[in-house]
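Each structure below appears as structure tokens.
Read the figures in this text as sums done on the coordinates, not as results from a lab. Since the structure is predicted, the reported quantities are computational estimates derived from the model, not experimental observations. Cβ atoms are built from the backbone, for glycine too; each structure is taken alone.
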Structure I
Amino acid sequence: MVDKVVLITADENVRIERVVRRDKIAPEQVRARMSHQLPETEKKQRADFVIYSDDEKPLIDKTKKLIEELIKIRNQQINEAASE
């Protein structure tokens, strides 16, 4: 079994803008919510994989690459378990 942590993130201003649009709240309210969450640097440290949702490249391509990597890891684990 593959246990990995994936963080999908964006620049702070992009994240704030997205929440403002989605929830129809003020940017200050979004910042207040964010102040109660783990800092972005700590999230990145805890993640095995980080995908940046920067609106410049489609997420689908990044997600496909991640899935391919996870399959590769899983296959390695299966091969290692079979050889034990």
Structure II
Amino acid sequence: MKEKLFIVRDGKTEVLAVKGSDSYTAEIEDLTDAVTLGHPPRMPLADSRANTAAILALFESARTGKPVLVQAFLFHVQKSQKTP
């Protein structure tokens, strides 16, 4: 699968062709198997939280145009996943 990565710097867009993978589908299938078959998922919850925090930090950096620390978003992800 071919994917495109768009990099914008100083108003110029560079397009990179990258080999894509179906890793997200595989991750969802593994999670489904974990729930239905009762085994632990291959990706630990801590990794999922870290990925979510990194994505949120990327969005915030794109929104503000400034560097953002992932650790700040990791705290918010962990806090939002706690049950009352």
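What to note about this one:
- Identity of the structure behind 3.7 (criterion: distance in nm of label points 7 Å out along Cα→Cβ at positions 42 and 58, calculated), options I, II: I
- Source structure of the calculated read-out (relative contact order in percent (Cα under 8 Å, 6 or more apart), 43) within I, II: I.
- Comparison of I, II by distance in nm of label points 7 Å out along Cα→Cβ at positions 18 and 66 - largest value held by: II
- When mean count of other Cβ atoms within 10 Å over residues 10-17 is calculated for each of I, II, the greatest value falls to I.
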